[in-house]
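Structures for review follow.
No lab work stands behind these numbers, since they all come straight from the coordinates. Not measured: the values here are computed from a predicted model. Cβ atoms are built from the backbone, for glycine too; each structure is taken alone.
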Structure I
Amino acid sequence: MENTFYLEIITPDRQFYTGSATNLTMPALDGEYGVQPGHEPVVTALRPGTVRFQTDGTPHEVVVSDGFAEIMPDYCILLVSSAERPDEIDRARAERAKERAEERLRQKQSIREYHLSKAALARAMARLKATR
């Protein structure tokens, strides 16, 4: 039998995924992280992007926003602000969100507002990339 680990993807409003996975890649702040069974314990911050994982040879993609990941040898828990499958994404809505974020970045704003606008733009770009 193939080695697996327990995977949970949790958002504030739902438990998005619970089950086993054979491997996982996720967008961390310092680059892409790959996870397989037996991974060293790590806690890392996540950036908006696409999480990819396999279950029984079936590939899955999930677009996530910012959050955190706890990785242990036998499980991985992703706590994210939002998670969507590519087929759940409304491309027109994502385009509008991208335009709003770009417009906010062109305006004078506080450091906090700037970082929030950058995060909104990153999330919109990740959502658009997943719908191609």
Structure II
Amino acid sequence: MKKRSSGFTLIEIMVVIVILGVLSALIVPNVIGRPDEARVAAAKLGVQQIGNALEYYRLDNGFYPSTEQGISALVDSPTGFPEPTNWNPNGYLKSVPEDPWGEAYLYFNEGREFEVYSFGADRQEGGEGVDADVRLSEL
């Protein structure tokens, strides 16, 4: 009897390569060709992450950081009024994040409510499409 090798044949390998090539041709342009939309999605995740950290801060301290204390109050214990009474020694974020366009996220405390936002690709207030502001209150 003849022993049969248990490896793949050249034809089987070629079929797999062709299938991978076809899939790549269909998928890669859809992913690679949309960097602007990917940045907007990342900005939305960023404002949500900061919003969640602010909620944890409020649960620990009974209030949100002031506008002046800003997002950095989630990384380092803030100074000034209002002084946190139960600030988490590990912080609420590891570092102050930047939006996908390399700018700081903006934070405004209105007392009982707050806003976290990015100005978007154009780095200016307003805009449409990828230039539109990404605001936590609008998600």
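Brief remarks follow.
- Structures I, II were shown, and Cα extents along the principal axes in Å at 86, 41, 21 was computed from II.
- Mean count of other Cβ atoms within 10 Å over residues 6-13 from the coordinates reads 15.9; which among I, II: I
- Computed 79 for volume of the Cα convex hull per residue in Å³, for residues 62-117 alone - originating structure among I, II: II
- Entry that produces -9000 once helix-only ellipticity at 222 nm (-39500 (n - 2.57) for each DSSP H run of 4 or more, over all residues; to 500) is calculated, selected from I, II: I
- Value 2.7, calculated as distance in nm of label points 7 Å out along Cα→Cβ at positions 86 and 110, assigned to which of I, II: II
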